[in-house]
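Nothing in this text is a laboratory measurement; each read-out follows from the coordinates by a stated rule. Everything numeric here is computed off the predicted structure, so don't read it as measured data. Cβ atoms are built from the backbone, for glycine too; each structure is taken alone.
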Structure I
Amino acid sequence: MTWLDLPDSSLYGIDNLPFGVFSTADESPRVGVRVGDQVVDLAPVAATEALEGAELFAQPSLNPFMAQGRPTWTAVRSWLVDLLTQPTGADVVAPHLLPLDAVTLHLPFEVADYVDFYASESHATNVGHIFRPDANALTPNWKHLPIGYHGRSGTVVVSGTDVVRPSGQRKAPSDDAPTFGPSQRLDIEAEVGFVVGAGSPRGAAVGVDAFDEHAFGVVLLNDWSARDIQAWEYVPLGPFLGKSFATSVSAWVTPIEALAAARTPLPAQDPTPLEYLRGNRSGLFGLDLAIEIELNGHVISRPPFDQMYWSPAQMLAHLTVNGASLRTGDLFASGTVSGTERGQRGSLLELTWNGRDQLALADGSTRTFLQDGDTVVLRATAPGAAGGRIALGEVRGTITPAR
């Protein structure tokens, strides 16, 4: 299918082609596409081909390219597939292929706004049982709208960036007064992020059926969480310092088009959502993403994204229904992905039931929450159009001591 020497089992074949930003020792950051374990340097390839908009790929961010909209995204993807599958494309592309281990990867897009949702019924139910054992696990509004909060875009970092343990106020229920210091309950949240390419005017809502016109691609995302800081601060306004210190995302953005074969029906939504969350049903899809959480080299959970209650398109529609505008580079995340089984929980909060149960690792060590030096890696695969699997870019982060 391609002139490239790719094994049939490659998770980064022609049906994937994620975009990122890379640099080399003698070249500044610019846009590339990953294929196998190589990176296509798009700027010189596009210039050689006299591609309209070739200058977009010489930029240190995907934002100028993403701002062009769906017709351009589709055209560029088709152009790339032709170059990588037609024998004549080898002469154009081969001189501009770089080994993945010879480049430095950067945050692939400039984050405009960051919104985090709470779209997993299993996660929301587990959290409800943990913190409200004598009340309903789900709040009364949970099945009527995708709940979310606005995060801090300036602390979104690329995979591989160390995460400094945050400090803040903490107060356990048994404490007489709050204290200040490093978080003792540092956690992970395995999530999926959606990157907005085409914006929208303020005052105009984006319907669920317009998702594909605005969403450029998908990244894995780790919403690091200081549970002790969060527990003390979140009433009545919700997450703040317990979340805003770091959010890690993939260095590669998987195009929405690459996930066409991964679309699945949503779980039944009861009660029926209001009209603006229904559309003509073309936007009501889930995604078959198999996520894996690794802690210090040991897989501790495999959350399934296809069990998420709210669709990515419903999240986007709710985000804008009040007239809030979209901007190129907006990032909205799914919230923690958790399944119905214990081995499918997407946070240590759930896996250890808020520290009550020790999580045993294969090397004999145990954890309740993260320790300094711990490394967390998120990986995910999805069905590809060619019948195999494709991978989303991994998200890796190591905890360093508080400063």
Structure II
Amino acid sequence: MTATRQVQFTMISTSSVLLLAFELSASKWLLGFGTGLGKCRRVEIDAGDMPRLAREIALAKTKFKLPPSAPVKSLYEAGRDGFWIHRWLIARGIENQVIDSASIEVDRRQRRAKTDRLDVEKLLLLLARQQLGELTALKAVHCPTAEDEDRRQLHRDLEVLKQEQSEHTVRIGSLLVTLGLKPPKLNREFPLLLAKLRQVNGAPVPPGMRERLLREFARWELVHQQIAKLERQRAIRIRDEETPDILQVRQLLELRGIGLQGAWLFTQELFAWRNLKNRRQVGAVAGLTGTPHASGDSSREQGISKAGNRRVRTLAVELAWLWTRFQPESKLTLWFAEKFGHGKRQRKIGIVALARKLLIALWRWVTHGEVPEGATLVNWQDKLRISRGAAKLQGATS
């Protein structure tokens, strides 16, 4: 049986509200219950045991002499468990928050002891302080719906597959180099090319090495086929669907310099489901905000925060370089050339600033219909026809 303990815990009153904090792990969950009246009740349950969780919530209301209809407010740290717990709690009328662990206060004066018990008590105290309006630094993560989260799977799967394909490509090339052979371009003809390759002494590739290379190529070919299938699915959805997110993808494709990958990722990771209200939120969600350090006469910039979506941030920087190439007459490109056009180092620094400005301009384009000043528009269907997934679009029509 799991242990249930009741300890003295200094908190402040939050009226008749049951507070619940989670400390999650792969096998066990530690629950911390409280009302802010000086007691913290800790319960350990098996991970994912939701019937037991429901019973413990009801039991906690009884222990703290709260009515069965008393509201419950909870929180847990964002991590490997994702958002399914959040949705389960919300569906049962529990006001839940998923918080960024980096926003939790830490005493910098001394080394801090860390156990699950201390962590759950800390979370419970922070929740109580937040309910009373004392704490504003506790930052909640914006949780996507199940549908929004599911739409992100295609491009994230593509990302993993392309990384895996690169690994197989590098491994095949490295193995051939050990024999003094120049790696050929990988395609379906590779097994035939491999049989014709000769080492410096005229000998063919040794049988053990040849079999290993063919096994590696078989894995490469499988991943290549899966990538092609996903890219074809993406192209078909852009062509045929009329959902709000696909319409945003098409709108981004109308800008010269924005391809299928950029338009799709920006939409599904950022624009389609986040209710962004201003340019500061756009920059912050991508981790492209500055981190100034000023004290007295000392003032310096520490670089961007990087406390945001790494996929959006990486792609924004890549597209910023493409923007300067394909949109040379736009106001953003002219600003970049004037301010950072001298010196390689200055350009590398300035491209991050351009990435932030470009991301804000794209947000205004898909949200308010404001075309970036000086930008050239093209037909999105033309981009679709020349994409990698377009080769088999005709066959997928019927």
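Summary table below
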{"read-out": "Value 0.75, calculated as FRET efficiency 1/(1 + (r/R0)^6) of positions 72 and 160 (r between Cβ atoms, R0 = 35 Å, to 0.05), assigned to which of I, II", "value": "I"}
{"read-out": "Per distance in nm of label points 7 Å out along Cα→Cβ at positions 280 and 360, the highest-valued of structures I, II", "value": "I"}
{"read-out": "With helix-only ellipticity at 222 nm (-39500 (n - 2.57) for each DSSP H run of 4 or more, over all residues; to 500) derived as -15500, matching label from I, II", "value": "II"}
{"read-out": "Comparison of I, II - label where relative contact order in percent (Cα under 8 Å, 6 or more apart) is highest", "value": "I"}
{"read-out": "Parent structure of the calculated result -0.55, -0.95, given that log10 I(q)/I(0) by the Debye sum over Cα atoms at q = 0.11, 0.15 Å⁻¹, for residues 128-239 alone is the read-out and I, II the choices", "value": "I"}
{"read-out": "If Kirkwood radius over Cα pairs in Å, for residues 16-167 alone is computed and equals 18.6, the structure in I, II", "value": "I"}
{"read-out": "Among I, II, which structure scores highest (criterion: distance in nm of label points 7 Å out along Cα→Cβ at positions 48 and 64)", "value": "II"}
{"read-out": "Given -0.24, -1.27 for log10 I(q)/I(0) by the Debye sum over Cα atoms at q = 0.06, 0.14 Å⁻¹, calculated: source structure among I, II", "value": "I"}
